[in-house]
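Asker: The structures come next, written out as structure tokens.
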Structure P
Amino acid sequence: MGDFYLGSALICILFYVFVGVNVLVEHLLDSITVITSAWKYVEVHEEGPGGKVIRVADPTWSPAMAHVTLLALGSAAPEIFLCVFSTFANIDGVASSIGPISLIGSASFNLLVVSAISIICVSEVKKVKRYCQFLATIFFSTLAYLWLFVILSVSSPGQIQLWEAVCTLLLYACLCLTIFLIDR
């Protein structure tokens, strides 16, 4: 009978934590919406005699940059926290593999399952509007999975070296820079 009460208490605590994560994610997404909905006004001078000065609204954040930075960080925050916590919990010993596995699993699930369900649920044909951004995302996603295979299986099996982590962060910086340059 004690196991039943313990199990019930753990389920209640888990439910409470899920509600807390839901509230935090909701606030995060509201904050992202506020950040990405900001506009700045730019003055454009018309050429020629009697040219007018027109104020044009220009978004401060492009949707593509918001997706690869704010939304990606926000949606992966629990997995990143789990990975950092599992690393620092065993800093002197062998780190748990639950952190990196949860990151890889979450990214794979988002890439494959969520994309497949989204495609199945749409009844009309959709077109890619920003083809260069789409190709850049495909390129960097494929490169990230290949890089992950190299650092986990070829370069230093079972370990992640500092230089590999730095190269991974530089790869992400290259993605952000590429999307920024394409979006200009």
Structure Q
Amino acid sequence: MNLVTVNKQTRDLLISLYKERRVSLEGNIIKVLKAEVGDTEFEEYLKVTLQKDQETRKKRLDITKQIQTQNQELVQKQEEISRINQELNQSLEQTKAAMVQAEQAREAALNDLDLLQKRSQTELIGTIVKVALWVVVGVGIITTGLYATALIANVETTLIGNTWSNMFGILLTNSFSIIGTIMGVKYATEKKE
């Protein structure tokens, strides 16, 4: 490789720039310049400049390596964040599905409870109606038996007859009232389809 010697004016300008502003040559141009024989000042300038250029290149290389390492770490962290986000989305979907299932189970339980309550109400109404009918029939039979006994025994039946008549009227009125109330409650609590 042919080395280049610079003229005195360029040499003086380069040395002056370095001394006054600390600005020196950089890069491969330093490797192709040479000082004139006996010019130790320019030779020293080239030596210092070359050394400074090597240090600067080394620093740049270190910074580049550091940036590449940080970029790799950032890429790995981004991948980890992406993986975590994906897991969170899957968990969210599973939670939503579980909530839907829980809501469906709740609705089914409420429907079962409603059916059980209606069945219990129906059974209770049936029992009340049966008991009311048995009471009406029982009181009617007992009152009729007493009235018949009074007639057969030839006892004064005016009081018993009036009582018997009133008793039957009250029993019939009350039994129809109970049955009507029960049927009204049953009709009011039924859902219309």
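Laboratory data are not the source of any read-out in this text; all were calculated from the coordinates shown. Note that this is a predicted model, so its numbers are computed, not measured. Cβ atoms are built from the backbone, for glycine too; each structure is taken alone.
Asker: For helix-only ellipticity at 222 nm (-39500 (n - 2.57) for each DSSP H run of 4 or more, over all residues; to 500), the calculated result is -21000, so let me know which of P, Q that is.
Answerer: It traces back to P.
Asker: Which one of P, Q has Cα extents along the principal axes in Å, for residues 106-161 alone, as calculated from the coordinates, equal to 46, 24, 12? Walk me through the intermediate numbers first.
Answerer: On the way: P: 46, 24, 12; Q: 70, 14, 5.
Label of the source structure: P.
Asker: Additional query: Comparing volume of the Cα convex hull per residue in Å³ across structures P, Q, which is largest?
Answerer: Going through P, Q one by one, volume of the Cα convex hull per residue in Å³ is largest in Q.
Asker: If mean count of other Cβ atoms within 10 Å over residues 74-81 computes to 10.0, which of P, Q did it come from?
Answerer: The structure behind it is Q.
Asker: Comparing structures P, Q by distance in nm of label points 7 Å out along Cα→Cβ at positions 42 and 98, which one has the largest value?
Answerer: The structure with the largest value is Q.
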